[in-house]
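Below you'll find the structures, each written out as structure tokens.
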Structure 1
Amino acid sequence: MANLTRWKRQLKSSLLVNSIFCEVLAPAVIEDACRQAGHVWRESFWSPTITLFTFLLQVLSAEKTLRAAVTSLLTQLLASGEMDLPSADPTAYCQARQRLPAKLFAGLLGRVTDRMQQLPVTQQTWRGHRVWVNDGACVSMPDEPELQKAFPQPEAQMPGCGFPVARLVVVFCWATGAIVDLMVSSLHHHEITLFRKLWHHFRPGDVVINDRAYCSYTDIVQLLQRGVSVVCRLHRRRKADFRTGTRLGKDDQRVTWERPRQWFPTFGVTQQEFQRLPETMTVRIIRISHVPRGFRSRPIDVVTTLLDPMDAPADEIRQLYRDRWTAELNIRSLKTQLGMDVLRGKSTDVVSKEIVMHLVAYNLIRLLMWHAAAEYDRPLHRLSFTGTLHRFRNIYTSLLRKITSSQTGRLLEWLLRWIAQDQVPDRPNRIEPRRKKRRPKEYSLLSKPRAWYKYHRDLTAR
């Protein structure tokens, strides 16, 4: 069996030689977190550190399978000169992954998030305000009874024809693009209900950018009472009339909203708390009417509680709301590039761990991008997430080999240089229609359970 002491020493000397991974993936920190969670393990190859690193390897790989992750790890062991290898059967790794406590993954994500928030980012604030961007997404998973119970499939699909779907609400840092926190639930919970559980991350003076689904009187008032300002699109049920209110400039006005007359449980507050809310609230509505050719022809009305036009000019708020699209791009990176769109776990425990590990991998890539931008003086948001993922995916396995500290430092140095050179062109008004050119296979959709088709073989052959 491979020498565990030498393995841990190799992990420490290779991955922790650079401050990028220090205090985040340290084996001592991982094992200490397991002890604090009450996790007891025996001395074997699949220790918590090796299991966690293999899990990260699985998340970063394109195949996402247990077999591919174990094979990749054993390949690095063999390339390092180890001959006494464990079994290539991924069963032991799968069981070790299930035994890891959930608190370990939550703590790991917290350490990576704290590391990102401590970075001295240039232009980290917008006019002195910390800015957060919020958005929701959905991910699917295997059709298992336990997962169907926790995350039921959409009601429009027949039983046996759909997959469990989980709803995610994620808060991104506007400055770094890192994930601060998320909430996971079923489709029965609205995004705004999950968003309310993330308010403890906001401090007085912060600004939150949301879509129009979050444009609710009670939520805006409660955030305002916390000292948090809001920039969101006007809800479709509200109409902006620029003939009323106080005119602050062209397509810029200050209006007064009244508290809803009737209380509903979906407001997120009790009826007594609803009655204690102020009867009126002053907001500012800014219209975005100068739309580039090829974009939406309809004007966009943005609501904000930043009322002073001197401290928050209208044009800067328009530009700030346009940055809300970065949340869509970040979710696309998370689901499409990292492959979190379809999870592989077959139990709620493994699915929750799988989601957290994807977020850890996402933030580690963002951490690498920040170091590359700071080292070579490049704009952070112009660096390619996909290019960073591809390079990190290949170099991560090389770091696990038995190489010297100087070789590891040289690898990381070239990694940051390659990341800094891979910049995305600045195309603010780029037009790309949402259309697919490559046609899918012309197979019929599964409208009945598979057991029905297997029983009626003659119908399937038609």
Structure 2
Amino acid sequence: MIPIPRLSNRHAWLESFMRFYTLPLLALGFCTLAGSTRAADWPRFRGPGGLGTAPDKNLPTTWSATENVVWKTALPGAGSSSPIVVGKKVFVTCYKGYGDGRGEGAMKDLKLILVCLDRKGAILWQQEVPAELPEEPYRGYVANHGYASSTPVSDGERVFVFFGKTGVFAYDLAGNQVWRQSVGTNKHSWGSGSSPILYKDLLIINATVESGSLLALNKKDGSRAWVANGMTYSWTTPQLVSVPGGKNEVVVSIRNAVLGFDPDTGDALWQCAGIDDYVCSSIVAHDGVAFVIGARQGEAMAIRAGGKGDVSRTHIVWKIRKGSNVSSPVYHEGHLYWTKEQRGVIYCARADNGTLVYEEKLAPQIDRIYASPVVADGKIYYVSRTEGTYVIDARPQFRVLAHNTLGDDSVFNGSPAIDGSQILLRSDRYLYCLGAK
């Protein structure tokens, strides 16, 4: 890792944090997630609410190249994003032409792709856009995930895609581009990876890499609704947290701080001392508490949302020195589960007080885990990059139910999507549908 400078002047940080501006809001609606997504859809990164949980039953516990593979589709390019499900369609992003594992190519040939498939695995359409150049060269940490790491989001009428410095795109479900908007032109040696979320008629994006900002676009036409500056060293996806009184806050983790904003206006509400490092892991929330993990050395903490100003002394519920550098946590029945990607260690802690229930290795030797876990049907699914998926009992007693591989040498960075009794799992070459045939 390259060294990251630490922010030494707390007052300078607070001044930077408060340095934001708001632009006129256009066409705000009155529902939390407007559109016509089904209750069973998986419309964004980590599914409904970004929580990585699903009520679905009869999901497969075991699979292999010849068992419980409903279909397997070769994708037109590589990528690390996760699939989403909207009605009878599946959407996933890819890239090709440069650094995609199919021949190194030249940067000038880099194309970014949105792919639409039906639920039988057939590709219905794909839209390609040339990357805005220069991009970060395909080497180092960029080579670990590539140029299509942001998961799309849909309201059931349109699909919204974030391609870093190339911009944000809106497509209808037939593949027609509705609008395109830039959110900054900067790049980073680690690439871009945050996924957009929807709130009412707004599309909220963590554009720390591209412009050092958290911002909202009107989903109707892509115009800017508000922007909050001062974001630093954050690759995490923003999270909406419900607080007492029925209000919502958009919470984002950045280096050294966790920040709460009014999602309607972008106004800063509160700030709290956070992870003492850059952050990639996304927040999950339950009953008004945001669970935040990160740091190369490992940190996990719980923060009660709904405060004002600096809440570092009043709203931190607990904090422990166990975390994850990339993969996000999942909440289930009073417990928090996550994995430390570099050693294959998984953790279970009580969500109310942070007491560690177990710390176990999935296997003696395991490749890194960049995907975030999913809980469904009483099971937790942990997807490693090259050594298959580990299925764990979703209880605070460690038990490995299965270790499944698919017999190919592709790399799995995307988090699973759940649809009914099936699991959608993408690699840098294929999209799999797993379930009973």
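Readers should treat all values here as calculations from the given coordinates under stated rules, not as data from a laboratory. Predicted, not measured: the structure shown is a model, and the values here were computed from it. Cβ atoms are built from the backbone, for glycine too; each structure is taken alone.
Which of 1, 2 yields -12500 for helix-only ellipticity at 222 nm (-39500 (n - 2.57) for each DSSP H run of 4 or more, over all residues; to 500), as computed?
The read-out comes from structure 1.
Of the structures labelled 1, 2, which one yields 0.20 when FRET efficiency 1/(1 + (r/R0)^6) of positions 157 and 413 (r between Cβ atoms, R0 = 41 Å, to 0.05) is computed from its coordinates? Please list the in-between numbers first.
Details: 1: 0.20; 2: 0.90.
The read-out was computed on structure 1.
-0.58, -1.24, -1.24 is what came out when log10 I(q)/I(0) by the Debye sum over Cα atoms at q = 0.16, 0.31, 0.34 Å⁻¹, for residues 229-268 alone was calculated for one structure; which of 1, 2 is it? Please list the in-between numbers first.
Numbers: 1: -0.58, -1.24, -1.24; 2: -0.39, -1.13, -1.24.
It traces back to 1.
Say we calculate volume of the Cα convex hull per residue in Å³, for residues 205-372 alone for every structure; which of 1, 2 gives the highest result? If you can, show how the numbers build up before the last one.
Details: 1: 188; 2: 120.
Structure 1 gives the largest value of volume of the Cα convex hull per residue in Å³, for residues 205-372 alone among 1, 2.
Cα extents along the principal axes in Å computed as 58, 48, 43: which structure among 1, 2? Working shown, then result.
On the way: 1: 80, 65, 50; 2: 58, 48, 43.
Checking each candidate, the match is 2.
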